[in-house]
Structure I
Amino acid sequence: MPTQEQVMEILETVIVPGVNRSLVKMNLVRGVSIADGRVDVTLCSAALMPGAQKWLNGKVEEASRELDGISEVNVSFADSTPKELNEVGNVIAVMSGKGGVGKPLVASLIAVALQRRGYEVGILDADITGPSIPRMFGVNARPAGSESGILPVLSRSGVEVMSMNLLLGRESDAVIWRGPLIGKAITQFWEEVLWGRLDYLVVDLPPGTADAPLTVLQTLPVSGVVIVSTPQDLTSMVVRKAVNMARQMDKPIIGVVENMSYLYVPETDKRMEIFGRSRGEEMAAAAGAPLLAQLPVDPELAKLCDEGEVELYNTEVLAGFGDSLSQAVKALPERDEHD
């Protein structure tokens, strides 16, 4: 007679339509029981249309019958909400006090670096009025779902993505909302999207210290914050506001990333500090956190982002960033699951 572990292994092969992750990774399996050659599987219906439920019913029956000793398979669905099912290990907020520093790029590279290290990763684009994450990942499919929830869209390499741009009729449509509506949308992206089981959810925040960042830091169980800066003195001054906000909200600062730190000229093998001398170490000291990376102005990276292929970027700088980030995240204090 098969064991529950064997049935779960079989269910790991059943892919949820609309998101292309398994039932187990989406945390939709609520129960498995085996007796007298019969397997009873209870799944959750969150974010699943009736057609998807019927399809999954058939696939679970088909897969389970491959096990020796199984003569009957019964699949049932229980009502649930994404908020009840989501199991996210760490929420990393990417923020800065100023626009134009490249937060979406840094958030995307964080997701890519963590995914390459074997982690299950999602990215929540909390910049409701100026979303750009889907374009960088080449994601444009409309999210599937039902009245009980929404399914994120999977990128080519397996990063879950949710952004306001995926819900608009056209990518260029403007979202002209006041603060309360923006805050509500961010909350819905957290509570009504079926993220399933993730090791990391990266949240790209809009600039500033107003409603949207406040909503994220108050509503989501943020494990830590990555601060993004650039070499300009003006930027450094404004970014300190984001550092102070994170401290006032009692959120650990994972580290600082200095974007557009330099331009590497291969013909001369030299770095040009086109935006002034680096202030990365200075900002890291002010934040009381490590300097995770000094990212260059890289025409190849810009090209990949424009073409929706940020996941193909692969340099020693990115590898070093991933190593530093992994070490910094491991040093975070344990988060209370009730936070």
Structure II
Amino acid sequence: MSKGNIYVGIDLHKKQFEFVMMTSEGTVVGSGRCSTAMDAVADFASRLDRRHQVTLEPLQNSFWFIRQIRPYVGSVQLANSGKVRLIAESRLKNDRIDARILADLLRVGYLPTVFIPDDEVLQWRALVSHRIRLIRDRTRLKNRVLGQINREGFRIMATDPFGKKGRLELDSLPLPAWLRSQIEVHLTQIDYLTAQITKIDHEIERVVADDKIASLLSTVDGVGPFIALAVRSSIGEIERFRSAKAFAAYTGLIPGYRNSADTVRNGPITKQGVTTLRWALTQSVNHAIRHSDYLKRLYHRVCFRSSVPKARVAVAHALARILYHVWMEARPYYR
């Protein structure tokens, strides 16, 4: 085997993975299939050394797999699935071919990669995702309750149907016994989820208070502890972006376009980058325009010229640029 680098492409799946190893000249020196069981991955990793440069595509268990092999190899890179597919589209496709393409792209330096966060950032991402899922579960239950009473011809007039006044109004409705029983089950689940969300919010506040960057981000208008941690965990390292423009493009909040000869066609926003980051920025819009005169003026100006959805995107885009400067300059936001 060559004394130079060995490039390893891995096509990872839930239960198994295919791997192909090749030299700097492109000669395949090894390939095979291996289980993703803990002992099998450990055995595979033990046969690697610092000459091996590894790449794989993102999957649900990718970060776990990276942690298992990273101590043994020279480097591990996570490929950008969408861009690899555009570069290496082929009519002949199987796991072995995919692994070989990854190794080949890494070997010639054409592999498009994505950022690999450290374990702490991954824990923050998991915390943010857990809160988002709980919020969605609670919203689903609330909508179910409102739908059930609407079908019986009732409406809750309170501003918050599940606040103190809304609950009193709901209790006073002359609902059938069978429906009242179902709604009580849903309300119990809603109360439980609310308690869990409150508990997670306290944990997020503690994390943000302990992290200097997240604390600085939370000083921006419209950005509370949860949004600050969502942005912090989605990015990991702001130094990856050469400018505020590049960072805003990464959020996917810029219009796509096609340029051919003298014709330029603008399209909808690209929606590239981390979905959680774009969601967090758009969620901050309502709070931002209430607290920032600059963002409020921007919102109304775009509303007047175009539409509310485009105004919300414009504010989220401006907010992304503000966050970039606060993070890069390591200073609180000044209104």
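Computing mean projected area of the Cα convex hull in nm² gives 24.4 for which of I, II?
II
I, II: which one has volume of the Cα convex hull per residue in Å³, for residues 73-224 alone, as calculated, at 130?
I
Figure out for me which of the structures I, II the number 3.3 belongs to, where distance in nm of label points 7 Å out along Cα→Cβ at positions 161 and 217 was derived from the coordinates.
Source structure for this number: II.
A value of -18000 was derived for helix-only ellipticity at 222 nm (-39500 (n - 2.57) for each DSSP H run of 4 or more, over all residues; to 500); which structure in I, II was it taken from?
Working through the options, I get structure II.
On mean count of other Cβ atoms within 10 Å over residues 121-128, which of the structures labelled I, II is highest?
Structure I comes out on top.
The value 19 for relative contact order in percent (Cα under 8 Å, 6 or more apart) was derived from one model only; which of I, II is it?
Values: I: 19; II: 12.
Structure I accounts for this read-out.
One of I, II was used to compute mean count of other Cβ atoms within 10 Å over residues 169-176, and the answer was 9.5. Which one was it?
Going through each structure in turn, the value belongs to I.
Given a value of 130 for volume of the Cα convex hull per residue in Å³, for residues 113-176 alone, calculated from one of I, II, which structure does it belong to?
Details: I: 99; II: 130.
The structure behind it is II.
Which of the displayed structures (I, II) returns the greatest value of FRET efficiency 1/(1 + (r/R0)^6) of positions 57 and 241 (r between Cβ atoms, R0 = 25 Å, to 0.05) on calculation?
Evaluating FRET efficiency 1/(1 + (r/R0)^6) of positions 57 and 241 (r between Cβ atoms, R0 = 25 Å, to 0.05) on every structure, the highest lands on II.
Read-outs: derived from the displayed coordinates by stated rules, not from any lab. Quick caveat: nothing in here was measured; it's all calculated off a predicted structure. Cβ atoms are built from the backbone, for glycine too; each structure is taken alone.
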